[in-house]
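Next up, some structures in structure tokens.
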Structure 1
Amino acid sequence: MEKVKINIVNPKLNYHNIDNEFSIVRFTTSENYIPFGAQFIDAFSQNIKAKSVVFENGRSLYTLFTKAELEKINLRAEIDKIEGAEVLTFSVLKNREIQQIPIHLLVQLLINSLSSPENHRLRFNNLTGKLFLYNESLFERRKFKDDRLITKIPAIEFKVHSDLNLELRITTFTSLLLKTKLDFSRKSLHKYAKYTYSHATKSMRRIIDGENFDAKDVFIIKQEPRKKTVIPFLDFNELDSFQESKMGFMAETLEKVEDKLNVCLQLAFKEASVKNTFRTADQNQQDINSIISQTKKTVHIINAVGETAEDYIEVFQDTLKTVLPTTKTTISGNHKKQALNIRLVHNKHYYDKNGIQDKYDSSLINTQHLTIEDFKYNNTSAVKAVLKELLIKNDIVKKQVSIIDWPQYNFTNDFVFGIKDYEQFIFLKITPSGKMQFEVKEQTLFNQSEFDDLISIFEEDSTVEGVVKNHLGHINVIKRTGLYTIPNFKEIYGQLKAENKNENFKISDVKRWLSDTDIEEKHKKHYQTIFNNWDEEFISKSNLLKIIDHRSVKKKLSKHVFEKTGIVVKSYMRDKTKYDLMDSNLDIHSYSENGKLFYYVGTIGDGMRTKIGRASKIREISGFSDAPIFFDEMLPLMNVDFVRYGDLTVIPFPFKYLREWARISHKEQI
């Protein structure tokens with residue numbers, strides 16, 4: 001049975017070796033908590049030169065030293081140098097006491113001790129008891145006078161939680177060069193911890209009180225308003241892009257753990273047996289032009305901007321003709337109730353800046369608003385996304401699923417979907433023919449007892465995303481978890497490193513490989529001629545790849561060379577091998593554990609890209625009041641691309657109707 005790796009680490013700790021290799025010192029305060037919080041921990045770790053520090057909360061922190069380092073330090077004298085440290089006591093832990101440290105803290109303490117090797121792109125930084133990883137190629141630089149200075153340092157916090165859930169959390173250190181662009185309305189600048197980056201050691205450290213630095217050398221953990229640091233989950237286009245992805249950070253870190261900590265710590269990931277796999281396909285989705293033609297509605301562009309919008313409208317019309325060659329398009333300044341309306345306005349920033357009332361009008365039915373500042377009017381994918389939003393709104397008005405052929409799912413009974421939104425409980429019933437009925441706090445869809453139960457479901461657990469009820473009255477509850485699936489990053493990393501390796505081949509070998517490779521004769525003759533005239537005995541891998549410019553030939557030759565020699569000339573991970581390497585992040589899967597169903601939705605496997613932006617988050621399905629699990633029937637309802645345009649939706653698409661209906665209803669009540 002196929003297995004899937006999950007981000008729960010399964011550590012194997014050798015306490016004997018830990019005790020032999022290191023000294024672990026526990027510091028405890030006589031107060032209720034560590035004095036001065038994070039500032040104290042950073043000052044403390046910098047002063048005593050610990051190999052690593054870990055602190056979660058409460059009255060204790062743990063430090064790691066090599067045996068030789070600790071012998072050189074007078075801990076009491078060093079501690080007394082720190083203001084407020086007189087409340088601290090410490091003890092060097094014996095083997096039995098080390099075994100009593102919570103496992104996640106001991107694992108984190110050991111991993112925090114990793115140092116940055118020379119000539120290595122990935123850097124390790126233990127700050128405030130946390131491990132931050134960063135890659136200099138991701139640093140943001142902006143020009144100030146004649147210099148390009150670092151303005152942002154994106155980092156990954158490598159965090160092991162108490163349930164051994166491994167989180168890779170993005171954190172952004174922003175330079176005070178951008179101080180005027182940051183919002184300090186909720187928290188003033190002086191309350192932020194300040195850090196500085198050393199170009200010599202390529203590391204960050206806390207700025208201690210009394211130290212003074214220029215603004216260009218001071219960083220705080222904060223992001224510019226309306227901006228977000230994005231690090232993709234996985235990018236296997238090439239070695240550099242992989243190392244700049246979360247799985248690249250993971251691969252390099254765990255490689256370092258294996259290399260430096262193997263005698264003390266071995267890490268593996270929890271595995272689960274896959275129950276069902278639903279391969280994605282688009283045969284159940286009509287093209288957008290056909291669906292809109294069936295509505296028998298025109299697409300109407302509303303110009304709420306004036307003359308400024310005319311050029312945008314012209315471009316927009318050309319794109320609409322490409323996407324909707326058979327659909328009539330009209331333009332005016334007014335809303336048309338019977339049309340699919342696209343209303344052009346300025347963005348919020350424009351109206352705020354100019355003191356003008358925002359023309360966005362949520363009360364208009366069958367209307368999608370586009371801003372002239374932000375929308376890409378010549379992008380067909382973006383335009384299709386807008387049209388699909390309009391179709392969803394039209395379905396809500398008509399109370400009939402039409403964006404997809406609901407009867408093709410072959411449901412023979414009604415399903416009810418429920419969410420909590422704006423402090424209301426909202427339900428949607430869909431019949432086998434696709435007819436929809438929305439209700440708010442009504443007991444016609446649930447009896448009084450069931451209704452009270454549903455309210456308790458949502459109010460007692462903030463991770464609940466929705467419920468589904470079948471015709472037998474059984475209720476399945478959808479919950480978020482902190483879990484995500486793990487691809488075979490070690491193999492991907494290995495292949496990309498092998499591909500990136502500088503190698504030279506004998507020309508005689510290249511000619512023999514070409515001769516033995518199953519390619520068209522005309523290609524053989526073309527490339528054999530080139531290599532027959534090659535003046536040198538050897539050719540580098542990079543030159544070979546430049547000369548073999550036909551994709552099919554390059555792929556077949558690379559496969560042949562690998563089979564004969566084990567040498568990776570060029571890796572091809574988007575073909576069938578993708579299911580061996582990263583099926584955990586492709587299509588739709590489920591597994592069962594402890595009487596519950598878990599499922600995860602990845603990117604579309606067929607024709608996938610080399611970059612996967614997000615992790616495949618795992619969701620938990622439980623039967624309320626011991627109800628049986630029927631949610632496997634819902635998996636096909638995530639095989640649509642009109643909720644997360646270009647990607648599959650992560651919960652059944654009827655919840656999109658529910659959220660949109662709730663938004664419209666809420667606006668009507670205001």
Structure 2
Amino acid sequence: MTPEWIVQNMSLEEKVRLMSGRADRSRIHGALKGTLSEHYNEKPYAAGGNDRLHVPEIRFCDGPRGVVCGRGKATCFPVPMVRAAGFNPDLEEKIGTAIAQEAQQFGANFFGGICINFLYHPGWGRAQETYGEDDFLLGEMGGAMVRGVQSVGVIACLKHFAFNQMENQRFRVNVRCDSLRTEREVFLRHFEKCIRRDHAGAVMSAYNAYNGVMCGHNRYLLHDVLKEEWGFQGFLISDFTWGVKGTVAAALAGQTVEMADTKYFGEKLVEAVRRGLVPEAVIDNAALRIVRTMKSFEKISMESEKRKRLKKREVRELALQSAEEGIVLLKNERNVLPFSKRRLHTIAVFGELAEEGNQGDRGSARVYPEHVVSPLEGLMKLVNGTTDVIYYRGHNIAHAKRLADEADCVIVIAGLTYLDEGEALSKDQFTAERGTSVGGDREGRLRLHDGDEKLLNEIGKVNPNTAVVMISGSAVIPGKWISQVPALLWAGYGGQEGGTAIARVLFGEAEPGGRLPYTIPQREEDLPALDFEASEVTYQYYSGYRKLAHDGIRAMYPFGYGLSYTSFALSDVSVRRETPSDVKAAGETEWNGNPFFAVFCHISNTGKRSGSAVVQVYVESAKCPVPTLKGFLKVKLEAGAGRDIRIPVSCDDLKYFDEEEHAFRLEQGNFTIHVGFSAEQIVWSGKVTR
């Protein structure tokens with residue numbers, strides 16, 4: 001039976017049923033509010049399906065740091081922002097496969113956890129759920145997750161489409177862009193790549209409005225751009241509960257499935273068709289998309305059952321590797337790190353977060369693993385009684401200073417929790433759709449809490465062997481204390497193995513493999529102006545590292561930055577335009593039939609330890625005058641080793657959006673290629689002419 005035949009032999013009611021979520025709204029809300037014994041999405045949420053014609057139902061599992069379903073069995077990986085810091089798409093693809101296999105164990109066939117919203121401002125409460133402030137990095141990491149998830153027959157769903165960069169006002173804000181170039185190049189290009197190149201099977205529409213029309217009803221986004229321009233063959237789902245607010249408007253716009261329960265589709269949609277308000281052809285198209293996708297992935301899932309499934313130990317190792325590769329070493333004066341267990345008799349650990357298994361956000365992304373290793377637990381396990389570990393939260397500064405003065409080294413765990421940032425949840429949200437008591441955005445709060453600031457200002461003066469570990473979802477701007485402490489790492493929300501990873505990196509059993517996927521500015525004023533409580537906002541073309549470069553401002557710690565316990569050097573750098581045969585010989589596939597530029601160089605580990613570097617390629621041109629990331633490669637080398645590398649740069653990624661022709665175009669003229677280790681650490685520049 002072909003999908004077309006199946007749809008032709010369905011009644012109107014059966015077709016509409018495919019478009020309708022079947023979860024219990026009151027139970028979803030109760031689970032999120034914590035008034036029920038079950039947690040949100042403890043079991044997959046069902047939608048659609050047709051037993052008579054053997055069409056599988058959608059069985060939704062949320063993310064993005066792992067499988068939300070179940071209790072005490074799923075693996076909690078680091079949040080996407082930490083995984084983005086790893087700059088390792090190959091690892092992300094493996095994590096995607098592991099997540100999908102765990103989802104299948106809970107009966108799910110749909111993973112709704114691939115958030116690729118562009119980080120316009122680090123104060124966004126759900127920054128931790130995405131892959132950073134660069135559209136190329138978003139496309140590479142998001143695409144890797146799509147490929148991994150779908151490799152075993154689980155549908156990968158991209159979210160939130162589109163322009164979802166605010167949390168407190170997500171239900172009410174109307175977003176505009178200052179130009180079509182901003183819309184297409186900054187906010188939509190990575191969605192397009194994950195659809196056209198990686199063939200994501202589903203897309204979730206956002207709550208917010210775009211150009212005056214809520215995204216769940218926005219025909220321009222859902223039909224004109226997604227389906228017509230990009231050729232999307234999968235199906236759409238609405239964001240839960242409030243993502244659809246009208247039967248006819250949503251259906252005519254191209255919305256496919258109302259999730260997770262049905263209020264406006266179902267019987268109301270059947271009635272709208274019978275009254276002639278919605279053509280049945282619209283229903284047929286939606287049904288065909290659902291049937292085609294569900295049957296296709298059912299086949300992949302059946303074939304993947306023959307493959308060897310990852311063992312629990314292997315999945316835990318992926319979680320640990322990802323947490324270690326995502327830790328960013330920001331400062332290391334006098335090579336204070338790594339600490340040596342043999343040389344230390346007493347370690348003083350400070351900070352309330354040291355004893356907390358801090359996963360981050362506790363909204364719809366929360367995972368329920370068997371155990372989460374706190375930083376303190378990780379340290380205790382690592383030293384294993386060979387060194388005295390003294391822990392004090394740090395409330396009494398004078399006492400903390402005495403302990404610090406007596407210790408051989410000091411470790412301070414400071415930062416944020418779900419109370420400070422994350423999905424905005426409140427007691428009245430489910431009726432009034434406003435107000436936050438947990439999570440939300442961090443407008444004007446890009447620094448540590450006052451208690452942490454005071455503690456760090458004093459501790460750093462006392463012990464010259466002090467290391468600070470920062471826990472947050474994105475940028476926290478260090479205060480005056482940064483001049484007092486010799487070592488600073490950003491560890492983010494590292495998942496269930498986060499504490500182990502922190503300990504191993506601090507003591508050199510693992511390297512800090514991360515590079516910043518966002519900018520830490522000198523001042524919050526250097527960032528784009530954004531009112532997180534506004535009912536209407538306009539996004540500008542420049543943000544993040546591109547805004548600082550455009551404005552001629554240096555960052556405190558730039559995008560792509562991260563130190564290592566060793567050192568690296570680049571030599572013999574060159575760039576050339578490659579032919580399709582060159583691309584084929586290198587084993588690359590092309591997104592849109594265009595050949596590549598490629599950067600060639602030799603990288604050497606010039607230090608005394610093994611380590612990794614992320615070689616980054618930035619490109620600027622007349623139409624795109626600010627150097628922008630267009631390629632990268634993570635390279636791991638033993639001490640004294642070197643290798644030749646090639647970093648391809650797709651012509652599709654170099655295109656700008658021509659507003660008059662309403663299409664992406666590759667300009668004629670010079671392209672300046674910059675190669676280095678961060679947006680501000682360029683070691684070679686050259687030109688290519690087209």
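Structure notes:
- FRET efficiency 1/(1 + (r/R0)^6) of positions 247 and 655 (r between Cβ atoms, R0 = 35 Å, to 0.05) derived as 0.75 - corresponding label from 1, 2: 1
- Of the structures 1, 2, the one that 80, 62, 52 was derived from, the read-out being Cα extents along the principal axes in Å: 2
- Label whose coordinates, when volume of the Cα convex hull per residue in Å³, for residues 231-366 alone is calculated, return 273 (choices 1, 2): 1
- Label whose coordinates, when mean count of other Cβ atoms within 10 Å over residues 487-494 is calculated, return 19.1 (choices 1, 2): 1
- The maximum of FRET efficiency 1/(1 + (r/R0)^6) of positions 55 and 455 (r between Cβ atoms, R0 = 41 Å, to 0.05) over structures 1, 2, that is, the highest value, falls on 1.
- Among 1, 2, structure where mean count of other Cβ atoms within 10 Å over residues 359-366 as derived comes to 14.4: 1
- Taking distance in nm of label points 7 Å out along Cα→Cβ at positions 399 and 543 as the measure, the highest value among 1, 2 is held by 1.
- When distance in nm of label points 7 Å out along Cα→Cβ at positions 143 and 191 is computed for each of 1, 2, the one that comes out at 3.8 is 1.
Coordinate-derived values only; no laboratory data. Every value quoted in this text rests on a predicted model; they were computed, and no experiment measured them. Cβ atoms are built from the backbone, for glycine too; each structure is taken alone.
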